[in-house]
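Each in structure tokens, the structures are laid out below.
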Structure I
Amino acid sequence: MSADFVWRDAGRTVVFRRNGVAQAPRILTEQGFAAFELIGSARALAAAPDLAAAAAAVHEVGSGQVPDLAAALNMGRRADKSSDARLIGPSARLVAIGGGRPIDVAKAVASVSGAAVAAIPTTMSGAEMTGIHRLPTGVEASVASLRRPSLVLADPAAMTSQPEPRLRASSMNALAHGADSLYTPFANPVAEMTALRGAALIATALDQGPDRRNPAPLALGSLLCGYAIDSAMFGLHHVVCQTLVRVCGGAHAETNAAILPRALTLLVARAPDRFADFAAAIETDPEDIEARVLQLGGDPAGLGEIGADRDRLEQALEAMLVRPELAFVPGPPLTKGDLAELVERAW
């Protein structure tokens, strides 16, 4: 595939560019982000010194939950009354570089301030393609509007730059975006097309191994699956993973890698017609989908091995049951027992 392209879609521009991070200051200027504040993880900021030097301000995002991190950034800036302070307002430009956390923090801040957001992903989180995010702590949904980045600078080498075990876990998050988009009430032919194409690209790239892999198809697969879930929303897999991470802890991508094979087994049983094409896209049969996804994920660690707190599992299961997206799953309403069995198989 040709690695470089520009994709314009409904008020969003995706610039897919080899060596894009190094060219970021110029590309951002060309796309209307000449003056911006930069939000990023420590790893991403260290890898983009020219971008940091071009920013009017740099905000490093550490560990923690997105609502708290966004509230600290947004309200901290508003509380700063010094002469050099510039409030993050509707005319501001925010550039987020890193994985899902800094990008979601930028979106959360923008949901309150109205600022424009550009995203430069360095993982396969898909956050750059969606308007799906949480709000800053203390902000009511009635006074905020979910934000989707208006500019995505996708550098395939940067998006696939994690060490192989973490890259495979991040890829399972991307693959789950495609899978979850196939059966919701908002499922549609365009989302299905991009989900299946994205899933096929991800599976083929992972099969090639790190020594032979071209990063461009893997990165494009992530973008396409992110587009699909933004269009069609999510269900079982993301309800379980989001809730586990928030309540029980554990790494986000690794939680996705542990849950996805088991969630797909449940979904195939409930909606075999929706997952026949998905199984074919990742070169397997529906009855073998769990084994295939375990292989693609590099035989991922269980939830108990990645720091999830088993003592809080009961609380997590109760929280899953009240998530409205759980009703999107085909078949009879899922019970607490169904969810507990799924999670236990991944523990």
Structure II
Amino acid sequence: MRIAIVTDAWEPQVNGVVRTLQATIAELRAQGHVVEVISPDLFRSIPCPTYGEIRLALAGKRAVGRRIRAFAPQAIHISTEGPLGLAARRWCLDHDFPFTTAYHTRFPEYVAARLPVSPGRVWRFIRWFHHPARHIMVATRSLQRELVAHGLDRTMLWERGVDPRLFRPDRAPHPLFAGLARPIQLYVGRVAIEKNIAAFLATTQPGTRVVVGDGPALADLRMRHPDAVFPGKLGGEALASAYAGADVFVFPSRTDTFGLVVIEALACGTPVAAYPVPGPGDIVRDGAGALDEDLNAAISRALTCRREDAAALGARYGWTSCTAQFLKALTFIPRDPEPSALAAPGLAA
């Protein structure tokens, strides 16, 4: 199948959305599908206000439509609600081309954390954006229920996976951890206000708090928490060894829809402490961690969990099964149209 994926989140960003798309695309191509990514690096762009590492493409329906027509897809997936997603949505509706979307981020809460806008107003935009989609892909069943409550009921599961060759419990601890006071409490992810990292750094458990990642809140958190360790971004084996060397993985976010880092930590045998909210609330079970509205209590209980249980839970998540879910969401396509059909006169950009 020829699949066009339109996304405002793409390299060089490092986040769960980008990593999920990268892994899914790699699996799709390994299975013989042809995938075209329409992303901000293909257009002129400007930095997103308050979040400079995110680029906003200066491209409208005509520019995005030209790329869609040139590729001649059999399926179009719109991954994000940004400028490219809006342009692709408009093109698909204008040309009666069916498409899928994904709800990756708790967008209303994300916006409310940064701007004086009520989540209710943002939900109106979310309903408008996703309503025409044939299927809305979501990572968890709790998100399915949440979207249904907001009038969006054409949802399908698209979970997340880990690479078991990289994220495994037998890795040696990262050299950074040598000499640090135990227990080591680890956070991995963007260092931004919506991740609620300040709540983690305000906990009072003994040991060392380590924040791996980069983002607009890093300088402020470093200044206000000199007792914490901030090694910056890590990737590959260095990241896996950080997961494996920690005593507990702390996930303080209340706005993530899944938390890819949660299952990566579990796959490395590290128990997880988090709030009982969608995302970690859908994942953490079977003695692999603890959920509590008191993050201190969650950390304390997670430190008593068996690493073997965490690793067993993390091993259940694989990218092959996630990609099968992605393809299943495209099954509304009644047939495999000839790619040349997109070149018909009625489909001008």
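Just so it is clear, none of the values below were taken in a lab; they were calculated from the coordinates. Here the structure is a predicted model, which means the values were calculated and not measured. Cβ atoms are built from the backbone, for glycine too; each structure is taken alone.
The table below lists the values:
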{"quantity": "Which entry (I, II) yields the derived value -10500 for helix-only ellipticity at 222 nm (-39500 (n - 2.57) for each DSSP H run of 4 or more, over all residues; to 500)", "calculated": "II"}
{"quantity": "Value -0.23, -0.35, -0.74, -0.94, calculated as log10 I(q)/I(0) by the Debye sum over Cα atoms at q = 0.09, 0.11, 0.16, 0.18 Å⁻¹, for residues 149-268 alone, assigned to which of I, II", "calculated": "I"}
{"quantity": "Read-out distance in nm of label points 7 Å out along Cα→Cβ at positions 93 and 237, computed value 3.5, structure in I, II", "calculated": "I"}
{"quantity": "Which entry (I, II) yields the derived value 15.0 for mean count of other Cβ atoms within 10 Å over residues 165-172", "calculated": "II"}
{"quantity": "Winner on FRET efficiency 1/(1 + (r/R0)^6) of positions 45 and 181 (r between Cβ atoms, R0 = 30 Å, to 0.05) once structures I, II are ranked, highest first", "calculated": "I"}
